[in-house]
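Chemist: The following blocks contain the structures, represented as structure tokens.
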Structure 1
Amino acid sequence: MKKQFKGAVFFDYDGTLTDKDNGIYTPALKTIQSINQLKNNGYAACLATGRSFKYIPKFDVDFDLLITANGGCTIYKNKIIGKKPFDKNILRSLTNFFNSQNMIYVIEGFDKCFVNLPKDKLFNKMINMFKVSPSLFENINDYNNEDICKILVIYRNFNDINYIKKFFDTKVTITVPNPDITSCDINPKYVSKANGIKDVCKYFNIDISNTYAFGDGENDYTMLKQACHGIAMLKHHPRLDEVSEFVTDSAAKNGIYEALLHYGLINKF
């Protein structure tokens with residue numbers, strides 16, 4: 001028998017549960033305590049991240065569900081309840097293009113991630129920015145036709161993103177989580193974190209009126225729009241102003257706790 005939840009709360013990871021600008025790379029104690037109380041109060045706590053399952057760090061929150069790869073894969077108790085992988089022909093076209101342009105890319109499946117240029121300084125600089133170990137990424141030569149739900153592209157200058165869009169904008173979903181970083185996420189067309197919310201609500205029969213979503217980046221736009229209650233972190237992409245009804249403080253200043261308290265989902269502590 002499936003667990004029954006009062007509702008579901010969706011949390012982005014980077015920039016929402018964490019705040020690298022203030023040296024917070026895993027959720028702070030009060031954030032963890034807030035989410036654990038939320039669970040005890042009968043709500044599903046869902047991590048909704050651009051990261052793939054392979055490089056989600058371990059910390060003291062037992063999330064009920066994981067929405068990974070920007071909605072490409074939804075997981076409940078190690079069971080995939082929703083998956084939207086790339087068409088293999090489109091995937092081949094993308095990787096051929098990136099190879100021809102000497103771009104760095106990571107193709108990301110459920111439990112494996114493959115990088116084409118593992119020794120490149122830009123790749124190592126990027127993952128070090130988020131305290132991710134390079135050992136979690138396999139060489140692209142070891143790719144064996146696994147389903148791929150997301151591609152991370154690290155380009156060498158800001159103009160590269162326009163070049164990618166010129167050839168692929170109509171075929172895939174391209175998001176730039178942080179405009180200050182020369183990277184983008186690529187998913188199959190129309191796939192986003194909103195798909196993860198739909199997967200969760202359908203699987204557990206949760207009414208959309210009882211859904212809440214926290215985010216800070218452009219890749220959180222569809223998630224905040226899909227949820228009944230969209231909550232933006234204090235430092236957020238300007239587009240989120242269109243879809244958020246509440247702005248909370250940063251992870252460094254207990255923004256998750258304050259917002260959950262505001263909505264009456266937890267008690268003051």
Structure 2
Amino acid sequence: MIARWWQALQQRREARTLEQRAIPEALWALTLARFPFLSKRSAEDVQRLREIATLFLARKEFTGTADAPVTDEMAVAIAAQACLPVLQLGLRWYDGFVGIVVHPDAVQVRRSHTDDIGVVHEYDDELSGEAMEGGPVMLSWSDVAEAGESAEWGYNVVIHEFAHVLDMRDGMANGMPPLASRAEREHWAHTLQAHYDAFCQQVDAEEETLLDPYGAEAPDEFFAVASETFFVAPLALLDELPALYDLLAGFYRQDPAATA
């Protein structure tokens with residue numbers, strides 16, 4: 001009974017948010033024009049995406065920098081792309097964090113790594129995005145803003161980082177998001193590992209690859225870069241790696257190639 005009451009309350013709150021805080025028509029039209037991989041979806045998907053993005057904006061907190069605050073245009077651009085992976089899964093998959101930090105450009109960070117014999121190595125790393133368990137999610141606005149053009153080669157920093165959020169929902173960043181059954185987990189592990197191993201061989205051989213070579217870093221990065229391509233260049237992924245496309249289509253419950 002309490003669960004039904006809570007669900008009804010949530011539905012009323014969402015209805016009020018959609019009525020009072022809907023993304024303005026002109027701003028939504030601008031967002032679709034800037035990122036064609038969003039506008040290519042069915043009219044039903046585009047409307048659902050607008051509603052989910054509206055609820056996303058109401059639940060998350062955006063933080064910019066002193067000289068580059070987050071504008072409405074920026075927030076909607078990020079929300080629309082972030083919500084694409086959960087179009088059918090639902091926003092509950094993003095309940096584990098609140099904060100989104102936006103920098104004007106990629107961020108330089110100092111890293112350290114301890115090798116097998118205990119020697120600590122320090123190095124500089126450049127980040128266009130980063131998702132941390134429990135948040136926040138960090139994004140480079142310059143990369144976000146260019147997503148309409150970078151879709152041609154399957155790159156999308158927002159989808160990449162939010163794929164990590166989905167992956168970490170069970171507490172582990174291992175390239176396997178939470179799945180309902182043991183059979184699903186076994187199928188996922190077998191299929192993803194086979195594609196990952198073949199991909200790493202291609203990268204090691206310096207062959208040209210559809211997916212970003214960064215995916216060879218680890219299975220979780222492979223899942224993230226594959227998710228980018230699945231959403232922004234689905235026809236290419238379906239043509240070259242149909243089994244991987246089917247795996248992602250089953251998880252995300254979407255078939256973006258159908259309207260690409």
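Derivation of every value follows stated rules applied to the coordinates shown; laboratory data play no part. Here the structure is a predicted model, which means the values were calculated and not measured. Cβ atoms are built from the backbone, for glycine too; each structure is taken alone.
Chemist: Using log10 I(q)/I(0) by the Debye sum over Cα atoms at q = 0.13, 0.24 Å⁻¹, for residues 135-238 alone as the calculated read-out, with -0.48, -1.36 as its value, let me know the right label among 1, 2.
Modeler: Traced to structure 2.
Chemist: Identify the structure, out of 1, 2, from whose coordinates helix-only ellipticity at 222 nm (-39500 (n - 2.57) for each DSSP H run of 4 or more, over all residues; to 500) was calculated to give -7500.
Modeler: Value -7500 for helix-only ellipticity at 222 nm (-39500 (n - 2.57) for each DSSP H run of 4 or more, over all residues; to 500) corresponds to 1 out of 1, 2.
Chemist: By the measure mean count of other Cβ atoms within 10 Å over residues 63-70, tell me the structure among 1, 2 with the highest figure.
Modeler: 1
Chemist: Taking relative contact order in percent (Cα under 8 Å, 6 or more apart) as the criterion, which structure among 1, 2 has the greatest value?
Modeler: 1
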